[in-house]
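These are the structures in question, set out in turn.
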Structure 1
Amino acid sequence: MTNDRLRTALRGISGVHVTAWKGDGEADWALTGQIVRHIAEAGIHNIVSAGNTGEFYPMTTDEVVRSHAVAAEAAAGKALVTAGIGRSLREAIATGKLAVAAGCDAVMVHHPLDPFAAPQSQADYILAIAEALPIPVVAYIRSDAIGVKDLARVATHANVAGVKFASGNMMLLAECVRATKGTSANWICGLAEGWAAPFHALGARGFTSGLVNVVPERSLAIWQALEGDDYELARRLVDEIAGFETLRTRYGNGANVTVVKEALGLLGTPVGPVRLPGLPELNESERVELRRVVASWGMQQAAAE
């Protein structure tokens, strides 16, 4: 795996797969593998395993490691696989090395959540992982606390293939793109389809998606519109998924994964509730709203219920 190949994939769609749970709360790896296979066969460029949509933080380390291996096997070379890693520096590096052994193509470093993390030290944390691993790193930035200088240090490191920028601070993004012009920096929209057009306009390419678990063809259509600089079409396509994405933002984004999982259930793929501290399940009025949204896409099983 070369950085150039991964950079190209990152400028496409990075689909973050869900993790299926059985009735007893244990992982259903067979079903999780089927979901990954479906995403890969749909043509999604890069699959992220143990990302936030995959419930990285409620998972044990052993489950994270298993998730990476399941995804690498299920993708079967049809898509690149990026392994989500994080928590303590030692754990992140150890988990990253196991992801290499499992056949993953890259790692994505989750933004450190330590409440006492210094901004420049958060950058150092990502760079320490990039130095320690033999496969490329994707930096996941979820805060605008890190300044342009430190973000540029991360973005231009030889083993950092891209920065998944998941802050809504567009001025900071614009400054980062400007500061790293002409370098190897690769800025990616980390806020999914709804933010992809403004990110694209500022010079970021590609976006992350949880929607790909449900309707990957809609994500691909938005990406193709942006690749053709057809912003009018992209806006129209985003409008069609806006109800779905708005539902995901409820409870301070606590329903983010819940909506994806319940949509899969409506379409005949029950993947279990979301683990705490995420929202385990929607209430009935929210479920009715979700059914209406999914049915409006022509998804027959949801429409029939």
Structure 2
Amino acid sequence: MTFLGIDVGGTKVALQTDGGAQPRSAVFPWPQTSSAADDLEALARNVRALLDDTPQPVEAVGVAMPATVGPDGLVTTWPGRPSWTGLDLGAALHALFPGSRVLWADDGDLAALAEADEANCPDVVYLGVGTGIGGGIVLGGRPCPGTARGSCEVGHVIVDPKGPLCDCGRRGCVQAVASGPATLRRAGRLRGEPVSFAELAEGIHDERDWAVTAIGESCDALAVALVNLNELVRPSLALIGGGFAAGLPGFAGTVAERAHALTRPGHPVAHVRAAALGGLSSLRGAVLLARGPHPG
């Protein structure tokens, strides 16, 4: 049997087959137009090219989505591709893949599923630190709360109700404090001029006060979020991923130190370490979703 994973991004899409004689992969950019119809046509065209000469039909398709999708299958919001708002995602995907089982889930939830599988650990909390804060929870080898009940929005766990304004309209979400852009803005305020990612990394290496303080506040916020999640679901492992975190040596270790400093007697915080899959996590999770329930 052949399974297909699709990782939908704001600027590009990654495809990966699993099963069959030879796994195949491809990446393509979205069209420059902002039309959902053009996007779907480009997706169909590139899937056809990937599957050309594949002898077996596609049994199931798993799709990792950054958009917010309601329980009715309608896209409620997607800042990266606003023309998708209101799209009946379920109907669109089933039209693209007639005869195949089609499933979709939040890209952070599926990244968590893939990282749990890679770690061979069924109970995992995953935080992806990048442009935003993504991630998810896996319990018993399955995403929590489950694809039929919406995504696990760990980036919108509130860590400071009087903190900075988040894109969601609330204050103090971990995303508003600890995402890459939020950290760079704070570093710029502390330094007195704009700070690039490379300058922040150099500042950390040189132990500049403005850089150490900016990163420290982000790590504190992530540590608080992890400790709160630890109190609720008792994971065996907490993983820190995402491009921003991966590009700063020692970032995951600092989060681990600050999370363990918040431990209360008799309730240890799960082991915290860096995630393993990098930018491939959501795509790997989409393939796992297509393959069906996974024990971890």
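One of 1, 2 was used to compute helix-only ellipticity at 222 nm (-39500 (n - 2.57) for each DSSP H run of 4 or more, over all residues; to 500), and the answer was -11500. Which one was it?
2
One of 1, 2 was used to compute distance in nm of label points 7 Å out along Cα→Cβ at positions 108 and 284, and the answer was 3.6. Which one was it?
1
In terms of percent of Cα pairs over 18 Å apart, for residues 52-187 alone, which of structures 1, 2 is highest?
2
If we compute volume of the Cα convex hull per residue in Å³ for structures 1, 2, which one ends up with the highest value?
Structure 2 comes out on top.
1, 2: which one has relative contact order in percent (Cα under 8 Å, 6 or more apart), as calculated, at 17?
Only structure 1 yields this read-out.
Could you tell me which structure in 1, 2 was used to calculate distance in nm of label points 7 Å out along Cα→Cβ at positions 84 and 252 as 1.9?
So the calculation was done on 1.
Here, each number is a calculation from the coordinates, and none is a lab measurement. The structure displayed is predicted, hence computed values, not measured ones. Cβ atoms are built from the backbone, for glycine too; each structure is taken alone.
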